[in-house]
Every structure is written in C-alpha cells, then in structure tokens.
Structure 1
Amino acid sequence: MKTENDRFADWQYPEIEEGKPTKYQWLVRHVSGLHLGYRTDIGAFTFINAARGVIIGDEVQIGSHCSIYSISTIDDKAGEVRLDRNCRIGSHTVIMPGVRIGENAVIAACSYVNRDIPANVVAGGVPAKVLRQLPPCGKEGENGIG
C-alpha cells in the first residue's frame, strides 16, 4: 500500500488532447492555456476550461467531478485561474474565472469558489469563504493539516 510520501513515486505527465478525456477520465478545453505542475492529481470527470489560462501548481490535488472555468458565458467573466502549490480541491467543487487559491489551501467538497482564497486556510461553502486557518506547511504535521 502506498503512503502519502510515495503516492507520486510513479507519477508521469499525462497525455492531454483537446476535448478528449485523459486516461484518468478528466477533460480539458483550450489545452494550450493549461499549465500543469509536477506531481498533480486530478480526479475523474473533472472539466477544465483553460481559454484564459489555468495554472495548476506542483502537488495540487483536485477531486473528482470538479469544474474549473477561466471563462464564463453566463455572466461574461473571464480571467486566469491559479491553483497554487499543494492546494487541495474537494470533489464536486466549481472554480470560477479569475480565482486564485493559495498554497496549501484546502477547499471543501461541493464548494463554489468565486473569489480568491488565501494560502494555508480551509475554505468551503456556496460561495466559498474561509472557515479556519492552517499552520504553514511543515510547521505542524507533514502536510500542514496537523
């Protein structure tokens, strides 16, 4: 059984084709606008629209069935989305255009993120708001959740 420390031991950059599911069953539109960091984990049935840019940092975890939009035709919003290093996004979360989620932040499942979330916090809800602070990564426990 793999532990948290070696879960990325065999990680390889995934093959991503425009509008086609990866072998892990997540899909990207506007692939040229996606920057995918090292040792990322994206859950099945997640959709990423990178028309205005989506930057996913190293060791980011995204749960299944998430939607990440850099453009929204419903409210005419557009902007680069940034998921900073080691942030974690719970399943069924929606991230709207122009949002930045800070390093080590944890977003609760089923959240709607329409504004920036700072580093080292737990946030969640509809719309997502900061619920509590986390210690900086490495200060308490290995992953900052301690």
Structure 2
Amino acid sequence: MKILLAVDGSAYTKRMLAYLAAHDEWLGAQHDYTLVHAVPVVPPRAAAVLDKATLKSYYDDSAEKVFKPIRTFFQRQGIAARCIGKPGPAAETIVAQAARDGSELIVMGSHGHGALARLVLGSVATKVVAESKVPVLLVR
C-alpha cells in the first residue's frame, strides 16, 4: 500500500509514529512510505530580497529538521521512506502530494480539537479530510 505520512515534527507526529509502530498492519516493509512536510512559505516581500539559492536552502534546511528524527525512526525499523519537503499551505500540499503519488492512504496526527474549535480556528486535519480523495487516518 502507498502510504503518505504528513509530518510536522510536533508531538502529534511523534504520537502518530508511535501508533504506527504499535500496529504491524501499518508499519512494515510491505508498504511504500512517503513523508511530506509543508514548509511555511517565506512572505513575498522577504522572498523578493533573497536569491533563489538562499531561499531553497532555507526551505531544505527547515524540512530536514523535521525529517531527520523521523528518518532515523524508519531506519531503525529497517524501512525505506521517501522524504518530500515543499513550501506551501499544509493541507493543500498534503492532498496534492497524495494525488501526485497515487497514495492509497494519508496518515497524520491531529490535535483533537472539538467541533467548536475547528469551526473557529480551522484545522489542517479537517481540511485534508475534506479535500482528500483517498482515506485519511487521523491519530489523536
């Protein structure tokens, strides 16, 4: 199964990885894993004064900070995982990457806010569930 893991390096990502590790059906060499991290975009006015190499380096370094411990987790499990860091809004980036890769499942951690908090604040998880054409497994 092609599984896309949406990661941000937070405690919710760690909880999602712990859930996967505790469930053999979700973590194993029989699956194809892609880790996706949506790097916050540098505001246009700031980006305008930076050269492209500096901006790319910033995005790559930001993504690598998130991927490094997760890559170690997968290596300890003896599993290969592809890492993709892209600048952009998180929900749109996750859904677009899942469609591009032909992912069969998106797995992500969630803060577990109630209905009122989602109504007022919105949520990346809520947007992914609403926009995704593939099933989404939310780990709280």
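Only the coordinates and a few stated rules stand behind these numbers; no lab work does. In this text the structure is predicted, and so the values were computed from the model without any measurement. Cβ atoms are built from the backbone, for glycine too; each structure is taken alone.
Annotations for the structure displayed:
- helix-only ellipticity at 222 nm (-39500 (n - 2.57) for each DSSP H run of 4 or more, over all residues; to 500) derived as -15000 - corresponding label from 1, 2: 2
- Ranking 1, 2 by relative contact order in percent (Cα under 8 Å, 6 or more apart), the structure that comes out highest: 2
- Distance in nm of label points 7 Å out along Cα→Cβ at positions 25 and 57 from the coordinates reads 3.0; which among 1, 2: 1
- When mean projected area of the Cα convex hull in nm² is calculated for each of the structures 1, 2, the largest result comes from 2.
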